[in-house]
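The structures come next, written out as structure tokens.
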Structure 1
Amino acid sequence: VEHERWVLYMQGGAWCSTPASCASRAQGHLGNSSEFSPTYYMEGVLDSKPDSNPTFHGWNHVLLAYCDGASFSGDAESGLSWPDPGDPSRNMTLYFRGRRVLRALVQTLISRFGMSTAQEVMLSGGSAGGLATFLQADFVGGLLPPSVRKYRAVPISGFFLMHETLTGATAFPDAMRATYELHNATVSPSCAASVPSGEAWRCFFANYSFTHAQTPMFPIQSSVDLYQLFAILQAGGWDAGCLNRGMQFANCTQSQLTSFNVYAAALLADWGNGLTIGKA
């Protein structure tokens with residue numbers, strides 16, 4: 001069993017959609033491997049304790065560190081010179097090559113760490129890593145050795161809606177489109193072919209791309225996701241006490257609760273549409 005079963009987990013951590021935000025990101029652990037922690041406390045499918053992770057505790061656990069800011073999708077040929085936030089007297093070079101990093105990670109696991117004899121592999125990830133799981137499952141599957149007889153993907157909290165804010169602004173879709181363009185992101189060819197010319201950026205969203213994936217998937221998703229309420233819906237309310245420590249919405253107004261429920265209904269509708277189109 002030593003090298004037969006593997007869990008590959010894609011780390012999350014949002015995205016960067018501008019050179020300035022990517023340069024800032026490069027100063028920390030989400031954009032610079034020199035800032036990685038020597039150890040990590042793992043939970044969920046990477047937990048080694050059988051009582052809390054009965055199915056996967058004995059598998060080989062791999063954390064695929066997130067360092068590109070585009071859900072492991074970037075594939076820009078050239079670097080971009082940009083002022084170094086840590087030293088204004090010099091420029092730094094930004095590389096948008098998350099897809100190549102992902103390929104190198106998997107190939108290294110195969111060539112150096114025994115995954116060449118793997119029989120069962122599960123790809124997972126949370127948040128931006130969950131989106132990466134949707135987007136990259138087929139790509140990773142194509143890199144695995146022929147010994148693999150079972151391969152599955154488990155995206156966690158990676159289904160981000162292409163949704164406007166409470167005021168009707170398209171802030172999140174616009175930011176994700178900018179991320180797609182800046183990083184020269186790679187998306188499913190069949191998804192790209194299914195949308196109008198110039199609209200392939202839409203496939204950077206799971207509600208477009210997951211219907212085209214061939215890998216069997218078992219998504220885990222809350223219909224009312226904390227990050228999405230504030231980053232996408234931009235509901236606000238934390239300072240006003242809308243969300244208490246127990247996340248029970250006890251202090252929210254009826255208007256806020258209605259907005260949350262409308263958002264949850266939109267997410268469920270997108271799931272249903274996707275299942276009807278390509279995953280039934």
Structure 2
Amino acid sequence: MGTLAGKTYEVQVDQGDGRWVVVDIHETRNASIEQAKGLLDSGKYAATKVIAESERTGVETLFEETFAGFNGKPLTIVAINSAPVCKTFDDYFSLESRQTIGRVLRNYLELHALSALEILYDASHIRMLENSDTLFPKAVQQIAGAQARGTGAKPAVRADALYKVVTEIREKAASGTTDTSGYETLKDKGIDALIKQMIGWHGTDKAPYFIRKSFARYLRDGGDWNAKLGLLSKLGVEGLSHEAVVYLDESLAEILDGEPAVHELLGGQPDLVTAART
């Protein structure tokens with residue numbers, strides 16, 4: 001509902017299916033319109049708009065524009081045959097879990113040039129997915145069904161568990177959006193310095209969540225798959241500890257699990273042999 005000033009500003013996007021999805025909610029008009037324009041300029045949405053709501057004036061559209069160059073690529077899920085069942089909260093951030101998310105949401109991640117790791121730490125993107133009444137439920141059902149086939153559990157039970165944990169992941173991501181200290185350490189001092197810092201601040205058990213959060217923020221600096229791979233390559237300095245190599249390898253493995261990233265790495269060539277010849 002309204003802020004102290006009595007008005008809220010919803011930023012909504014149309015991902016090409018004619019349905020409006022809430023991306024963010026602001027307390028100021030300028031911030032909401034600026035975000036809507038930025039999202040439209042990214043070319044990733046068919047249209048964006050800002051809806052203002054208050055008890056005094058009701059609901060009104062302040063901004064709405066369409067992007068003529070939108071390619072209209074359908075946002076559909078990809079079927080999978082199996083999926084791991086995460087036993088702890090941290091398991092949802094593991095490489096195996098992220099690869100599962102990446103495969104099911106491949107079309108969505110391609111459109112936004114985001115890895116599953118980045119999504120898991122981005123409350124706005126998680127909220128946007130949750131607000132999609134087609135993509136999100138189908139993705140949950142696909143993973144739940146795959147988990148059920150492997151465990152004998154009922155798909156509905158697995159789906160309920162997934163819906164619950166997505167809420168927990170989003171709320172945790174939203175609670176630490178302003179803290180960029182880990183990202184800055186990773187960027188300036190490297191992986192081992194980051195690991196040492198996070199263990200010192202959060203303890204050995206909780207450090208992995210914050211280490212991966214720093215990687216997620218670091219990857220956001222790359223606008224496409226090649227750029228993300230380039231950023232990760234900068235972290236691969238000599239003398240890395242075994243633990244540092246594990247974090248770096250899982251980030252690389254996740255990105256390279258997607259076909260578009262491999263194609264970018266090959267420079268548009270169909271295979272490594274052809275790429276090596278050009």
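When FRET efficiency 1/(1 + (r/R0)^6) of positions 175 and 215 (r between Cβ atoms, R0 = 30 Å, to 0.05) is computed for each of 1, 2, the one that comes out at 0.65 is 1. If mean count of other Cβ atoms within 10 Å over residues 15-22 comes out at 19.4 when worked out from the coordinates, which of 1, 2 was used? Answer by label: 1.
Relative contact order in percent (Cα under 8 Å, 6 or more apart) computed as 13: which structure among 1, 2? Only structure 2 yields this read-out. Looking at mean count of other Cβ atoms within 10 Å over residues 47-54 for structures 1, 2, the greatest value goes to 2.
I have 2.7 for distance in nm of label points 7 Å out along Cα→Cβ at positions 63 and 159, calculated from one of the structures 1, 2. Which structure is it? Checking each candidate, the match is 1.
Of the structures labelled 1, 2, which one yields -17000 when helix-only ellipticity at 222 nm (-39500 (n - 2.57) for each DSSP H run of 4 or more, over all residues; to 500) is computed from its coordinates? This figure was derived from 2.
Every read-out reported here was derived from the displayed coordinates using simple, explicitly stated rules and does not represent laboratory data. Values in this document were obtained by computation on a predicted structure and should not be read as measured data. Cβ atoms are built from the backbone, for glycine too; each structure is taken alone.
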